[in-house]
Structure 1
Amino acid sequence: MNMAPDKIMHFLGGAAIAAMVALGATWAGLPATTALMLAAAAAALAGAAKEVLDALGFGRVEFADFAWTVAGAIPVGVLWLVMG
């Protein structure tokens, strides 16, 4: 499967944001499930914010970009739960 480079960047960006938020929330003493919910929400917010910027003329609005950004949080969540 060939994935467009911008979709890979959205995925990696979402994963990085989710990982940082999950780590910060865990360091703050929040339970793992709460940390992961915050991480997923942060990735979704970042994806939505990027699409708003695109809509304002800084790029092309694509739902797939938003979806790939949010999807980046999924492997972070799985690894976070598995590694405990």
Structure 2
Amino acid sequence: MPEKIIALRNGAGLSQEAFGALIGLAQQSVHKLETGKRSLAVDELLLLSQHLCFSIDEFLSSGGLSPEALFRARVADLSASLLKVVQS
């Protein structure tokens, strides 16, 4: 699962710090997720799927995340960034 977390974070174009901020984790905790030293909690997975628009079923499947899922994650992150700029 660490590979999927890395692929999702990179696909969304997020730093470990920004990725962690989506689900209330410090950068160090994201690093532990990516190295397999920590597991992703169910509530964290749910938040990620909501923020980055991917299917939990796809994330938990034995295959990798599809290019479409990574694209949706990137679009979701860009949309959130644009919304923050507009609201400022």
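Listed values, structure above:
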| quantity | calculated |
| --- | --- |
| Label whose coordinates, when helix-only ellipticity at 222 nm (-39500 (n - 2.57) for each DSSP H run of 4 or more, over all residues; to 500) is calculated, return -25500 (choices 1, 2) | 1 |
| Winner on relative contact order in percent (Cα under 8 Å, 6 or more apart) once structures 1, 2 are ranked, highest first | 1 |
| Among 1, 2, structure where Rg/Rh (Cα atoms, Kirkwood Rh) as derived comes to 0.95 | 2 |
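Each value in this text was obtained by applying a stated rule to the coordinates, not by laboratory testing. Predicted, not measured: the structure shown is a model, and the values here were computed from it.
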